[in-house]
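Computed from the coordinates by the stated procedures, all read-outs in this text should not be read as laboratory data. Because the structure is predicted, anything quoted here is derived from the model rather than measured. Cβ atoms are built from the backbone, for glycine too; each structure is taken alone.
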Structure P
Amino acid sequence: MGVTPTELERQIKTAPTGPGVYVMRDNKDRILYVGKAKNLRARTRAYLRETDTRYSVQFLMARVTQIEFIETDTEKEALLLENNLIKQHKPRYNIRLRDDKTYVSLRVNVRGTSPRVEVVRRYTRDGALYFGPYSSAQAVRETLRLIHYLFPIRKCSDNVFRSRSRPCLFYQIKQCVAPCVGYVNESEYRALIDDVVLFLKGRNDELIRRLKSRMQEEADELNFEEAARLRDRVRSLERTLEKQKIVSVEKADRDVFGMYREGENVTVAFLGVRGGKLLDTRTYSFSSQQAPDDEVFSSFLSQFYREGVFVPRDIFVPVEIADANLLGEVLRERRGGPVRVVHPQRGEKAALVRMANKNAEGAFRSARTRQASGQRALEELKDKLNLPEPPRRIECFDISNIHGTSAVGAMVVFEDGDPAKSRYRRFKIKSVEGVDDFGMMYEVLVRRYKRAVAEDDLPDLVLIDGGKGHLSTAVQALKDVGADDTHVASIAKGRERRRRAGYRVPEEVYLPGRKNPVVMPESSPALLFLQRVRDEAHRFAISYHRRLRKKSTIRSQLSTIPGVGPKRLRALLRHFGSAKKVASASLEELAAVPGINKRVAESTWRFFHPS
């Protein structure tokens, strides 16, 4: 429990009156909360006011025994320091944005020669145009596929573009104008890129007017084939635009945020509006949030706009943030232009925030329903597998190989019914040769749980993809590392569709010391959950196995190139970093590798470019 207010008052009484960061600790010296303030003494004194009846503040202060103060020269420094301390110490009651995934964007380097549209994961101020970001890689692929269908611009990489001496297949099927071999002049190609940029900016009315004007010009000059191509492009564009959702009459780039809260559980929704159209939606969920809404959201935004994230001019938020101007000043430096963080009160902007709030509430309700369903499955697992408690953390293992080659193991982790992807692990099989699934499983489990025992990090249930033999191997491995008290089970596809106790049993679940499998109905939530966990482990193992096999195949191909022996193979891989990069290198780049003469460079290049 915390100390009396009198003791905290003594600490606060000597606090600085300037800007800085305050760190709240409990009686075990653990950091509970990190906050920033314009006036540290005034801000922390507010936590002790008897008039502040917010449950979240009372709950937090009941656990605080010490407050530390770190002075800064400016409020901006305090904002940045708060963000760094939250990332470093991960306080329990602060917002922690675990989603460090970098979302993809589309980039057009308008300063380069014959530019193309490429997919990138970082936004940099390099003079190129960026569109996005998109949280869905599938959305990016669809957009890129549509661009290449509508506009015959180049698709090849810069390396391939520089090394081509004849047009590729895309030219033959009229999906590229072949700038690589000079079949189109730079001004004509630039006109195509300008059309692409207009499309990505959402200025589609202007784009269609331009295309129709050019179509009329071509028709007047009796170039009917080109006029027909432009006509088809206009029709395709008009069909595409009918499907796009317009959320703002102002064709501007905006980030819109909404929030829904029940107690200490908070869900934040993000709407990415680009050119007046809704391109992206995401939601983030947080628990154990004791701070007020404005502090929660200010901390969220500081972590959301990390380096490399696109920053629009306008950011609409669902609550009034005291340091909105300060945050806008920090983001201005990253954007290279003015940024406004505002809480709109009326009109179209407020309607966008209400839409985001509605999305946040919907995501919260859906998550609550999924959580309840997952809890029911875990409760049923407890009964079916004779466990003392519902298995909150489950680790599942699978082995993937082809006749013993490129053998790998994979572990996936589910916590409270949901995947915990940060805990997933992959294993290269080191000590087993040939086809020996049991030996491979033994190696993987020993490597995993030898460390888990040392770190006291054992799960509630170990699940094995396999039958009785795999289960016996797992039991022995756990026993050998001193984790024999850990509960373990295996799940295997039934050899035939048998019926037991009136149920059709496509899957068999085995427990140690039990001859017959556990009987579960095909529609059982517990069985469906185990299948989901097993399938995820299988997917994770297969993806890693395929990656290694592909890498091994390309590497073995390199060794068959005339003139490339072990020494030159090592030189190529050391220079380029991977066999894939060797395959995509130009002739000039290959010839520049130390130890690779012109003859070997030519044979290597011809090997990957037989046409």
Structure Q
Amino acid sequence: MRRVGVFICGCGKSISGAVDPKIITDYALGLEGVKCAQEFDFFCSKDGQDILRKRIFGYDLERVVLAGCDPKRYEGDFKRTLRQAKLEPNYLSIVDIKGECMPSENGRVEERVKTLIKEAVADISGRELVKKKVVSKDVLVIGAGIAGMQASLDLADAGFKVYLVERDPSIGGNMTKVVKTFPTDDCAMCTISPKMNDTLAHANIELHTYSEVKELKGEVGNFEVEIIKHPRFINEEKCVGCGACWAKCPGKTSDEYNQGLGKRTAIYIPFSNAIPKIPVIDEKVCLYLTKGRPKGKNICRICEKECPAEAIEFDQKEESLKVQVGAVLVATGFKEYDPTPKQNLGYGRYPNVVTQLQLARMIDPNGPTDGKITRPSDKETAKKIVMLQCVGSRDDQPTGHPYCSRVCCMFAIKHANLIKRAIVEDAKITICYMDIRAFGKGYEEYYKRAQELGIRFLRARAAEIQEKDNKDLLVRMENTLTQEVRELPADLVVLSAATEPSEGLESLAGLLEIDLDENGFIKEAHPKLRPCDTSREGVFVCGSAQGPKDIPDGVAMASGAAARIEEALLGERYQEKTK
């Protein structure tokens, strides 16, 4: 029989207030194989960890049972303690007795706790482990926005091979669209473009754009992944990105990169700094492909004629690639909430009602309006601008989300600052808010600078937006401090729309067999102790895939996730011995 130690955590009287620890320890000492039993109020503290190490050495323990909180909370800490005590961490069994000590109709708490400890002692005593080979230390990263790239570069610099999969034709994600970053007003593209270049050039990163993960099988250290590469209809080896093909393409559709402001051609690159700078042909828009690839050459194919490198390949098919990796990181980012269901706000009906991400594209000198703040209806300069906060956020209605999207306040303040300082200096800008949440470093000061510029902040909730003469807008709202109903005329209304999980995240989570939270983001193993881990061992998360975040928090979490992956793949792994 193995030498077992049983340790009862009082958990700040949460447990010891419901059961008598001495009765439990005396009971544990009577179990076969138990050589040591002790209670302490906080085994998760430094003193508690020291006691644990001393008892392991002093009693020459071979197995440990810790009765306390939910195993997900402190499992990593206790396994480290066992490792320091020269005991294999997988010979630890953590029993959640705290849940049994909560008030319930059945008052037999002591008996239930005894039963749990008895079962844990029997289980851990019979557990035999053998060392298991880590088959692969390569890593799959899904999503190549700022968080996905940061994690990939960290891992690649540490010597890991990274397969970076991005669904869009280019890497970079949403950060490439926001023009400048708050609170410093740094050029967003100047910040992210070097990372994009480093990602493309790094010897340890294998980049797969316009691709998606189709299947994941296996376990940590030995995952088998199938990646589907969608056809670009371009020979990537031949293409030089000269632009001759898209310059004369007659096929036109709404430009999704510019949030529907303007048009793009059927063959395109999303933006001028796209990486890789290889176009893709949209088969739903291409005049040749929509005709079912007729044999005759008389239907369009202008791009093929214009391409000097002869890189157009209309016969390309979907390709499948299978790779073996040790860990997976999900960094799929976010998408902007579509305010169309908020019919009282007129989005989708009134052309001069736009979202903050659409306004970001207007502010961009390389955007659809060349950096001018103009009304979509008539291209006239907008001088009376009203911004409405929390559209789809902090909203308990079926058409909204109950959570705060965190970045919307600063997004609006940033755009108001940029417009007032450099674009339309005589603009009258009003930001209608519920609460201004300037939570980050330097954010409060940035908010104050906006007030000093003359930007008006009005605590109000909009009830309705009306359009007059197919262009001018009237915003009816209630001042939530005075309960006064007001009407504000506007040339342009900007909706600060919620941050949502990226499109397709639910199906991806199902494929990866990981849990989502109540808001549709990826659920972390523990929000404070293991924020980068998911419900499946070996699958990790970072950035806005886990919940709304600003850029600094997303980057920090990405580096944290990379460190967790290194820890997971570099440690020895064990499995139970076949009996």
#### Entry: Answer label among P, Q for the case where distance in nm of label points 7 Å out along Cα→Cβ at positions 41 and 481, calculated from the coordinates, equals 4.6
Q
### Query
The value 0.05 for FRET efficiency 1/(1 + (r/R0)^6) of positions 177 and 329 (r between Cβ atoms, R0 = 25 Å, to 0.05) was derived from one model only; which of P, Q is it?
P
### Message
Please compute distance in nm of label points 7 Å out along Cα→Cβ at positions 465 and 537 for structures P, Q and give me the label with the greatest value.
### Response
Q
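Given that relative contact order in percent (Cα under 8 Å, 6 or more apart), derived from a single structure, equals 14, which label among P, Q identifies that structure?
Numbers: P: 8; Q: 14.
For relative contact order in percent (Cα under 8 Å, 6 or more apart), the value 14 is produced by structure Q.
Using the calculated result 1.06 for Rg/Rh (Cα atoms, Kirkwood Rh), pick out the matching structure from P, Q. The partial results should precede the final answer.
On the way: P: 1.02; Q: 1.06.
The read-out was computed on structure Q.
With distance in nm of label points 7 Å out along Cα→Cβ at positions 121 and 305 coming out at 2.4, pick the structure among P, Q it was computed from.
On the way: P: 2.4; Q: 8.7.
Derived from P, not from the others.
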### Query
A value of -7500 was derived for helix-only ellipticity at 222 nm (-39500 (n - 2.57) for each DSSP H run of 4 or more, over all residues; to 500); which structure in P, Q was it taken from?
Q
